[in-house]
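Bear in mind that the values in this text are calculations on the coordinates, not laboratory data. Model, not experiment: these values are computed from the prediction. Cβ atoms are built from the backbone, for glycine too; each structure is taken alone.
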Structure I
Amino acid sequence: MKAIGTQILQTKCFILRRFVESDAEAMFQNWASSAENMTYVTWNPHPDVEVTRNSIRNWVASYANPNYYK
């Protein structure tokens, strides 16, 4: 199978896209800061939006790798 990295998936009702740095505030407020939401992921709740922003920066930097999916 050929690695193609994180791709956009789109239907009439749904778009799944790569993270961008401007998603940090919404990600932090909506789920990354909540312990309840972190039950099935491999990281702890983020204590502040800067931790979320740094996570997104790392993900964005990794998108150039075709074997990276997030």
Structure II
Amino acid sequence: MTDDRRAAADAEQVEVVDLDGTVVDVVSRARMRRERLRHRCTYVVVVDSDERLVVHRRAEWKDVWPGRWDVAFG
């Protein structure tokens, strides 16, 4: 199952943008990572009712920082 998830993530289509945020291309996530292409991203940081920062452990199949603790959800 891990290989399937990784393959699906690598094949996901990502918009490449210029410095103004204008879409200039659409490529696979794998190509975007490999060529370090500029792209949009969103982070969601979660704080609970006791004002504690919620963290999660990244999946082992992730291509960036697998298995590491992270504050960004999204």
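What to note about this one:
- Read-out distance in nm of label points 7 Å out along Cα→Cβ at positions 9 and 57, computed value 1.5, structure in I, II: II
- Cα extents along the principal axes in Å derived as 37, 28, 24 - corresponding label from I, II: I
- Looking across I, II, the calculation of distance in nm of label points 7 Å out along Cα→Cβ at positions 17 and 49 that yields 2.0 traces back to I.
- Of the structures I, II, the one that 24 was derived from, the read-out being relative contact order in percent (Cα under 8 Å, 6 or more apart): II
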